[in-house]
Structure P
Amino acid sequence: MEKRQRGRPRAFNGPAEAASVQSLDRALRILAIIAESNGLSLSEVASASGIAAPTAYRMLTTLESHAMVEFDKVEQLWSIGVGTYRMGAAFLRSRKLVDRARIVMQELMERTGETANLGVAEDDCVVFVSQVETHQAIRAFFRPGTRSAFHASGIGKAVLAYLDDERVAAIARRAGLEPFTEKTLSSLSALARDLEAIKARGWAVDDEERYPGMRCVAAAIFNEFGEPVGGVSVSGPTVRVTPDRVAQIGPLVRDAANEVTRMIGGLAQP
């Protein structure tokens with residue numbers, strides 16, 4: 001196996017670089033490169049960033065002094081430091097899902113012409129927390145705080161699709177699979193088949209499974225651990241949200257949910 005280059009230069013006597021915005025830009029570039037890796041040598045950092053090794057080393061040691069990167073003396077590799085976690089945690093504490101999602105929901109409503117919804121997952125149900133209504137006379141309406149069963153809502157099924165089979169079964173046993181309409185997936189086997197399809201395409205459909213005459217297209221939002229915590233949906237009457245339109249709306253909703261995931265520092269699932 002080819003030996004990797006050292007994490008520090010053998011000799012370092014370069015002049016101190018004057019502080020500048022350019023230096024900050026380079027340091028942040030290095031930080032981003034290291035964050036995407038499982039450990040890099042100095043030469044690899046220099047090559048990936050396009051920054052000379054002595055300059056890259058100065059930046060790395062400065063970042064190290066703030067715990068933004070760490071240096072493994074045995075492997076001679078640089079990796080991301082605990083300081084970045086602290087900053088990320090501070091961001092996560094201050095994030096406001098409803099506020100950050102609002103602009104995405106507004107755009108989604110305008111692109112589809114239908115009401116956009118935001119829901120969060122609780123133990124046994126989905127709770128709708130925000131809505132951007134369409135201008136159409138006939139439209140879906142969910143008052144903030146409205147609860148909906150996982151198995152009979154678009155957002156609920158989008159969330160379930162990314163949970164393991166045992167957890168889905170446990171939720172079904174605990175909450176039940178009430179048949180709200182003739183189309184409700186009220187058996188675990190039927191629900192499981194639908195969840196497989198949802199995960200494969202990235203979006204769910206509530207096809208009159210909760211309310212007759214109403215369809216909903218939804219996709220999951222993920223937290224920083226890649227766990228589904230809620231979702232974005234578009235809902236409307238079946239006369240407008242036809243099967244052909246569902247196929248068009250689905251990718252738009254999926255992209256919107258991924259954008260919200262990105263905005264809250266989450267990790268989207270493929």
Structure Q
Amino acid sequence: MGERSAVGDRTREQREIRLEILVVLGVTFGLSGLNAALSLLESALAPGGVGDQTVALNSSRSAQSLLDLLFQLVGVLRLTAWAGLGLYLLWRSGIAPRAIGLARVRFRPDVLHGVALAAVIGLPGLGLYLIAQASGINVTIVPDALDDHWWRLPALVLSACANSAAEEIVVVAYLLTRLRALGWSDNSALAASALLRGSYHLYQGLGGGIGNIVMGVVFGRYWQRTGRLWPLVIAHALIDVVAYLGYGLLHDRVSWLP
């Protein structure tokens with residue numbers, strides 16, 4: 001009886017984990033992936049195809065400065081809440097933030113590795129974007145389309161940090177931890193995580209999707225081998241900050257940036 005009861009408990013636990021994953025992805029990046037796929041289809045059906053379309057990552061929501069700022073902050077809070085949801089559900093199951101690699105930040109293994117990962121992903125990623133955009137399989141990305149308010153730069157930095165926290169906590173730490181609990185192999189879980197990351201970037205075009213799948217493989221494998229999440233959060237934030245702020249500095253000043 002005891003063995004049969006243990007098997008039943010294990011089956012029920014796995015069913016609950018599967019349901020939890022579906023709910024989490026349904027309100028976060030899974031739904032974003034479906035929306036991004038529809039956006040890609042819309043771009044493909046538009047006159048001129050994908051290559052003639054433009055997508056703004058950070059755009060003004062109101063002509064009123066204060067209202068626009070509040071809209072931007074709500075977006076930051078939404079992403080922060082997604083990260084918090086992943087952390088909370090892991091904590092409820094006995095997995096503290098420290099256990100997924102969010103212990104105290106250390107300079108050498110966290111900050112330096114984060115900078116190195118940002119360079120490894122960011123520089124080739126920029127090259128892939130330019131090639132994909134010139135080939136017509138990527139939309140033109142405008143990282144910063146905010147009006148020139150006094151709060152524009154801090155808002156862009158906050159957006160980058162919120163994006164980073166939400167993606168790395170939910171798509172890497174939460175999802176890989178939960179799939180491991182379901183008995184998935186490291187490679188299978190890594191593939192699922194990377195494909196999810198690529199899916200919600202499809203609004204950028206096929207190049208954006210493929211580039212983010214590669215990023216997902218590198219980031220996911222790093223976490224699986226080191227157990228440290230801070231380098232991924234730092235690297236992702238740096239990539240986004242450089243993209244957001246760099247676009248404003250270089251746009252109309254260099255010929256190679258669309």
Structure R
Amino acid sequence: MNSTDTSRLVVGDRFRDFAAAVGADTFSDLVRALDAGDLDTVEGPVRVVTGQGVGSFEVSYLLDAIARRKLDDRITLVHTAGEPARRQELHKAREDNVLVAGLTQVDDTTYEARLRLHDHNELLVDVQDRVHVQGMVAVEAARQMFLAVVERYFTARWSQQRYYIVLNSMNTTFSNFLFPVGATLRLTVDASDLSEPSRLTVRTTVVVEQAGREAAGITIDAAAFAPGLLEDKELRRAKSAVASTMDAALATA
């Protein structure tokens with residue numbers, strides 16, 4: 001960042017290749033520049049926009065670093081990630097792995113949220129060595145969007161019971177690269193049957209959109225079962241799988 005900059009993008013350290021390619025800052029690079037006093041002579045106002053990998057935890061740290069250098073009258077952070085979807089809606093145990101934020105209902109069949117990528121998300125920690133984000137992020141984001149909508153707006157009608165959600169199919173089409181900046185998740189309910197509370201069926205299309213273009217489209221067909229309907233079948237098939245595995249292993253011993 002120099003004295004002529006009026007806006008700047010900062011992304012998580014995981015996206016260093018992207019930052020280098022487009023002239024953005026990584027979180028650590030920006031922190032180092034602030035702490036070293038490299039930005040003390042910057043002329044405001046400068047707006048720093050947060051991209052993927054920079055959440056409220058990192059924003060708090062940046063705000064403190066800016067204040068320590070008495071730059072808060074010249075440097076402003078722009079952070080609009082939204083509140084992450086809740087654990088009970090996504091069936092995820094770690095906030096690092098939540099990909100959906102700011103979920104809202106647009107109309108009777110349409111729901112929207114923001115893509116939210118934590119710097120330590122499970123899909124990134126193994127490898128993120130390209131300028132774009134791997135396609136599996138879009139697929140998992142669509143799956144989480146589906147779960148969040150079903151849990152918040154469908155199964156919540158029978159709040160006394162927890163449902164088991166079983167995916168029947170997911171079909172994905174990739175149209176454009178997805179990059180570690182803002183993106184929208186838009187879910188449309190194509191068909192649903194909620195007439196039998198013990199077994200709900202929902203078919204949806206989730207579009208991942210960025211910069212006005214569709215990056216991916218994922219159709220999801222699934223059912224939500226009330227407790228007790230699946231356990232017996234699941235246990236029978238588990239035992240059958242074990243028996244088959246043991247027979248095959250012993251036959252080759």
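Every number here is computed from the coordinates shown, using simple stated rules; none is lab data. These numbers were taken from a predicted model, which means no experiment stands behind them. Cβ atoms are built from the backbone, for glycine too; each structure is taken alone.
Listed values, structure above:
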read-out	value
Origin of the value 0.9, where distance in nm of label points 7 Å out along Cα→Cβ at positions 75 and 203 was derived from one of P, Q, R	Q
If helix-only ellipticity at 222 nm (-39500 (n - 2.57) for each DSSP H run of 4 or more, over all residues; to 500) is computed and equals -14000, the structure in P, Q, R	P
